[in-house]
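What follows are several structures.
Quick note: the coordinates plus some simple rules give every number you see, no bench work behind them. Keep in mind it's a predicted model, so treat the numbers as computed, not measured. Cβ atoms are built from the backbone, for glycine too; each structure is taken alone.
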Structure I
Amino acid sequence: MNERSLGGHTLSGGERPSKSFGTGRICREPGCNTRLSMYNNGKFCYQHEPMAVPRTRGKKIA
């Protein structure tokens with residue numbers, strides 16, 4: 001390397017493993033046999049997940 005070049009260092013410790021919530025879980029809705037992803041921390045599949053109202057600070061929802 002000459003005196004005008006820059007050197008670098010590798011990044012370490014920045015990547016954490018993804019959280020996982022167990023395999024083989026199914027939707028808790030009676031009669032639904034949809035298998036949940038191991039990365040989905042919910043108890044229901046997308047179709048049966050209860051509706052959640054987003055938090056809207058200072059905004060009026062029409």
Structure II
Amino acid sequence: MAQKCKICGKGPSFGNVVSHANNTRRRRWNPNLQRVHALIDGVRSHIRVCTSCIRSGRVTKAA
């Protein structure tokens with residue numbers, strides 16, 4: 001399953017971790033995805049969305 005938000009499309013970002021001795025290694029920062037019950041076109045289903053979409057109200061949660 002892809003690490004991607006169904007609403008905004010936010011995915012992992014990549015970069016370097018740099019130590020004090022300037023040693024670098026590659027790593028990825030994953031988005032904070034949650035599996036929620038949401039109403040999509042009037043149908044209740046599970047989707048994986050990031051927490052920023054949940055907090056901003058872009059997702060209508062199903063009861």
(request) Work out the source of 230 here, i.e. which of I, II gives that when volume of the Cα convex hull per residue in Å³ is computed. (result) I
(message) If you rank structures I, II by distance in nm of label points 7 Å out along Cα→Cβ at positions 3 and 43, which sits at the top with the largest value?
(response) I
(message) Please compute relative contact order in percent (Cα under 8 Å, 6 or more apart) for structures I, II and give me the label with the greatest value.
(response) II
(message) Given 0 as the derived value for helix-only ellipticity at 222 nm (-39500 (n - 2.57) for each DSSP H run of 4 or more, over all residues; to 500), which of the supplied structures I, II does it correspond to?
(response) I
(message) I have 3.4 for distance in nm of label points 7 Å out along Cα→Cβ at positions 11 and 35, calculated from one of the structures I, II. Which structure is it?
(response) I
